[in-house]
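These are the structures, in structure tokens.
Please treat every number below as a calculation from the coordinates, not as lab data. The structure presented is a predicted model; accordingly, all values stated were derived computationally and were not measured. Cβ atoms are built from the backbone, for glycine too; each structure is taken alone.
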Structure I
Amino acid sequence: MKKSLALLFLLFFNIIISQQDTTDLKEVVVSTTKLEIPFSKNFRTVKIISSDYIKNSPASNVSDLLQEITGIDVRRRGVGGVQGDLYIRGGGFDQTLLLVDGMKMDDAQTGHHTLNMILPLYLIERIEVIKGPAARIFGQNAFNGAINIVTKDVTGEKKQIDLSLKEISYGSFEQKNISTVTKIITNKVKSLISFSNNNSDGYRHNTDYKRNNYFVKTSFNLKSSPIDVIASFTENKFGANGFYASPSATEQYEETQASLLGVSTTINSEKLSIKPRLYWRRGQDEYIYIRDNPSVYRNLHKTNKVSAELSGSYFSNSGVTGFGIDLSTVNISSNNLGEHDRTTVNLFVDHTFKLFDEKLVLSPGIAVSYFSDMSFHSFPGIDIGYNINSNFKLYSNIGKTFRIPTYTDLYYSDRTTIGNENLNPESATSTELGFKYNTSNFKISGAFFNRKAKNIIDYVKENENDLWNAVNIGSLKTTGFELDFRYNFQNQNYLNLGYTNIKDNNYVTNINFSKYSLNSLKHHFTSKLNLNYIRNVNHSFVYKYAERSDKSSYNILDSKIMYKKGLFIYVNNIFDEVYSETNLVPMPGTSFLVGISVGID
């Protein structure tokens, strides 16, 4: 391992000293449900994962890709993106909100299903990661941050119908992947239709999986305002050896479904931009304790969410006012959790002031939410930024955030665990102080963050033979800092480095047994080196070091070589590290994937 690290360091050094030309960075846009703000003027900690970054990454799915970003903790169970929990800056898996084209993918059953809706990488234009308190922007569940997946637009002017094989690949553990893309363009309609299938025999007993995704995005080019329609269906079937319960539960099995249908448009005038959106999200989860004998224990949960949103921006001499309202209804039908429904109304407004020749920027705002089963809650906050010069900016923000208990927290019951209908929502006040320094070839940013949370929900018990009980256990203070660095060389070569440090005070000190005691990434280092050796050949390395609060640690090195006309090979866990990310589920050793990517970009 030391030899590998030494070779990697020498490679970094040689590239740095041998490059002279630079490449200008285009300004990117962060799309929230309210505003579109240029990244260089956005005074929050935001990370943009571009389509070029995605294309050159040695990750084959969104779960693996997000692990390359410092401050994000994806605790996977197995490979192929079949199941994993998503965390930002510590906290819990129920405290991070995922969006697709601005549509909220939260699942009222449990945050374990957050990543069920992830799309194939080739459909993604960019991923926007907002760290820190985001409830004022996105509403509840954006406790520690939010991740918005922006899908690719249907492009092209000439009439055409183009059907092509997008990707075919084969790898370790009998991985077989295939995807097709169809593009249809007429005078008034543009459509992108995709199908992908991923399956594997598994890297150990009962870890096989089969995943299908069907996706359609259609744009109607009307004279007044274009209308976009998106539909997606993902079905996942997998063996869940040790995924839940205890590591000795080797015969578990699970099937999940995630469906999305959304319609949106944008109406613009000289001073006003309005974005209506209507969408439906459905989730289904079937869990079987013993795969070949469902009669022993089986859960079936179905959730539906219908949401109507109207958001907008008003531009005036005093600045930009963001405003909006969203109304959603959620219901669940479950043989374990019962049948429940909830109506949510969320209102938000904020205003951006620019003072002292636009050097000082203030953006105060508030969101107010009503939950039919949890009463009213509010999320005030303010962002402050100061432009020292065109390259260097300071920023700070403070905001209140919270999440309501999931239906699993409230109503779940089995032979070892019992929910609690009397749980209170979790809440927190988060603060952040950061800086950004950008030039054409060099970018560095950093932030200190602090979160004071209360009414944290955990499952605890006094004696080993007792049932796990869901309770509000008290307060939790989380502090930390992070640094991100990027240097661009010529020919689209670049080096990314990132580091995050997190410290949680231990709320389980006075608790005999805790089911979800925090095990944050105390130290998290990520790096990516992207190289173009010769024409049409790209080679990338991603190195990750993780050390958790319980002192467990691991080093992972992944690599991808891609011939730009299509051929690629991935090699993951080159060091053959023995490690687990959650619940003592062992991750696979060195593996490979080889294939060809063709067709429509």
Structure II
Amino acid sequence: MLSRLIINNIALIEHLDMDLSPGLNVLTGETGAGKSIIIDSVNLVLGERGSKELISTGASKARVEAFFDISALKRDSDDETDLFSQLEQLGIEDLGEELIIVREITASGKSVCRVNGEIVTLNTLKAVTSRLVDVHGQHEHQSLLEPKRHIGILDAFGGAELSEAADKVRRIYADVRAVENRLNAGFVSEAERERRIDILEYQISEIDAADPKPAEESAIEEELNLLSNAERIDSSLAKSSELLSGEGGALTSLRSAVAAVSSISELSAAYGELHQRLESTFYELEDAAYQLRDMQLSYEFSPERLNELENRLDLLNLLKRKYGGSVEAVIAFKESALSELQELTGADALRAKLAAERDSLKKAYCEQAERLTALRKLAAEKLKEGVNRELHVLGMEKAVFDISIATDPSALHQSGCDTVEFLLSANAGEPLKPLSKVASGGELSRIMLAIKTVCAGIDGTLTLIFDEVDTGISGITAVRVGERLSLVSKRKQVLSVTHLPQIAAFADMHLLVEKHTLDNSTRTAVRSLNAQERRAELARIMGAGASRESALSYAAEMLAEAEKFKQGAE
């Protein structure tokens, strides 16, 4: 639910920090006091388009913060639009029990949206908040005007049996799509499948022609390094061999040293040990000299081999750019391509099996979708009956509410084969039309109130806001509207802006919106009323003048009757 709302520099509101309670929150106040500004602020934080004209005169920016208690929300793992799934995609996982949404608008027209500190787009903000609040009245943030939401309302109203049937259809649909994806390798047509086969065959052929080997690159680079330094290598080998084996070289001198020490090696153990060491060193150095000579004799620079290696390395680099960052990745790509190609072309038995599985799943889908349609039609009759009954109680005696269910058995969707839309005839003799084409703001609010009363809090929306629910009503109808708002508020938070004392009397929290003038500046404030202040406010709404005492007495009576109704409804 919406637990706290902070508004800064929106029109007449310089700063407003208001707490809201569970149940029915009612806002009243003089015309022009700023009630609509509060609703505008709520719509702003829900993702409605914001204009810089909303910013208070002299301020550089406007800011609205909404704090939501989401402890009552449950995760729906089968729903990709589930609030928790959406938030996780934004990188918001450690939610706790509170969600904080911030919207800022600057004087330059720039808008910034944040969800728990993460900056999001306006569309993302609207998607997230659509699961939190429904606003009904003169604004456009109205889910009832979106036909795609109607099927969800009907399915939820239908209870466990209908919801289970809808879940089963959704699961079978997902299985059908998975099998079809395997059959077509993710492509929508046979022509695209054939194009994919051609691409795979070319890629495999190109890699096969090159025949890359693991660790081949390092061997090539090592040999290239040797060939690139051919002159330096040849010179070094020749010089080293001459210094060791040439005339007057190191071996000649060392041989003389060994012979000299050999003549005294028997005189002392130390001389003998030294002789052995020198003799061992001589033989080691002589062996190295032979190896140097062999290397010098066998070393041959080949320009053709250098060119061959450079071309090979260029080919491997080309394959790496196309198929992976390393030779090993290129080889792995080929194995994957071979597997995909086999599934696309060579696995006739697998394709036949998948086709049979798809046909079986489609048959099961059609059977379950047909059952789902039947359950929806039964639920639609009950929902229509209940909503029409409530509409008559709410002062729309001539209105007729209906539900259109159009079924196309050839169409496979995750929600079944049905298209559901709510229809209304607001006045006697008028044809049924979609709600968006016939319902005014006040009528739409009462229709939603009727639906919410009948559905008794079945959907997952946490908060309902009614801005014009009292338009065109009075007397006993207003009392009935107040009763319905109270009933709905037992299961979800309700915020209602009203001008009628009959509705305000049912408030669990009564908030008074006031306008104050100080130093030639007019500002809006909100405060919660106690019992005595509530009686006075109801009397004011009734237009109490000379008969103020009688108005106060009547207000107290209204509050008592409302409290009696609330106690009986628990």
Structure III
Amino acid sequence: MTLECKKKLIPYSLKQKKPELVLKNAEIVDVFTKRVKQADVAIQEGYIVGVGSFPGEKEVDLSGKYLVPGFLDAHVHIESSMVSPGLFSREVLPHGTTTVIADPHEIVNVAGVEGFRYMLQAARGALITIYYVLPSCVPLNEMDHNGATFGAKDMEEFLSAPEVIGLGEVMNYEAVLKGDTGLLEKIALLAPHVIDGHAPSVTGERFQAYRLAGVCTDHECSTWEQAEERLETGMTVQVREGSAARNLEAIVKGAVASGVGLGRCVFCTDDLHLEDVRRQGHIDHNIRKAVGLGADPIEAIAAATIQAAELYGLQEIGAIAPGYRADLVVLDDLKTVKICGGYKNGVAWEELLKRENPPTPAENAVKQSVHIPEISREQLGIPAEKEFPVIAVIPGEIVTRKEILDLPGKNGWFLPEGDLLKLVAVQRHDGSGRTGVGVLKGFGLHGGAIASTVAHDAHNLIAAGDNDEDILLAIQELSRCQGGYTMVSGGKVLATLPLRIAGLFTDDMGIDVPETLQKIMQLCRKMGIPEGIDPFQNLSFLSLPVIPELRLTDAGLFDVTQNRFIR
């Protein structure tokens, strides 16, 4: 808040002037004392100017209602919603999310500096407040073949942007442990801002070294033991509940049982489809689920508000107190987090949602990002070898298991059968057509192919299928529409969700992404993909060479535990 703004608002706090809006008789959740008190909240020019007893130019009676601060998602990739920041904000605001900390490393991996500029501009037209952390690993590592680089020199252009508040998840923990100069320079450049982490299964002395490098958070804890280790070093645990990775239950149960509580935890979604937002909610779902697992409701709300705001140094949000932004959620019930309305900068949500979100202008690097030559059937060939390393999916998890199997085949070549599929990764950024092939187990698909240009983090094209013809057609379809999701069977395209912005998301309000995705999802289920697997979310992580155990990139099969290509 500026000096002039403070001078202007002080008379309203002193009741020398009537504020423009007063929310009367609310049951206010005080995230500082962890208590509930009944009071009025006075609002002027988007700020809370007082809590107590106030008259107002306009008064809204909230008797019997709870008033809590707006929720904050501490780590999200907006691109995973498959819509632009503006359209994303329209979906999460009704669920009480008024602020997000976004890591745009998906689009930056595709379009570099132009991609980050696009996200900054798009955020300024959103209905919620969007802050960014600068992507730390673009490319992820030397094994990843993405569309751009984003080094410390590139970051300098954005350091003065008010939306930039930290460094994005440091996924290349192996480089950190080796003392990589380039990565440590990025950490030093963004200090003393928050340095977000990503260290699945890293423990003991290796984790101690990772923490020493300056990493402040981790959202990759899948067990309470991992979370506890991080808390003991002073880290903040970002408790994740996304579409493919759901770790909240394990962590909250452990925190409650141990008596540690959620005092150094914040909530995040990481990667969440809009279909799941509409079905179960956003950060409100995290709070609701945590309370259902035994967490104190006010403690859970604090993890979704003030703790996240203070972690990232956001002094004007996260609480209901003088000087804070009037980002507020009105609840019918505290334990079930039943939302009945709210305010963003003192404006009622229903008024904000009447506004339109025009598309943000995009450079060609952002709009035309799929460059794939014709792929031949020969490029998809896999010898029918004995003791071949196979990627086995684990329902409900994004980690995979490496299995060594004898491959079935004909004339010396692997032919998918039973629970085995062919997995293909194609470089889509420079027109090289470089292709990696592997075998996938446990995905369940029969009678066709599925493909996507959303493939963390390089976002090359990835496809899985039980026959080469449908895999090739799926690749051609995504090249035609400049990216997205597609489902193919019997030589026909059954359904496609076009995602023209970097091949990752759409800015077209005419496309109902959840509805289109639901139709494709129904096709996926009919073709054998089981309920425990989110087809496109799980597919998108199968080429990410930092999550154990086995992954496929355009350069071949990568064993994460050995940190090397094995095929």
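Values for this structure:
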item: Test item: P(r) over Cα pairs in 5 Å bins from 0, in percent, for residues 120-407 alone calculated as 1, 5, 9, 12, 15, 16, 14, 11, 8, 4, 2, 1, 0, 0, pick one of I, II, III; result: III
item: Computed 25.0 for Kirkwood radius over Cα pairs in Å - originating structure among I, II, III; result: I
item: For helix-only ellipticity at 222 nm (-39500 (n - 2.57) for each DSSP H run of 4 or more, over all residues; to 500) computed as -1500, the structure of I, II, III it came from; result: I
item: Which of I, II, III leads on distance in nm of label points 7 Å out along Cα→Cβ at positions 200 and 496, largest value; result: II
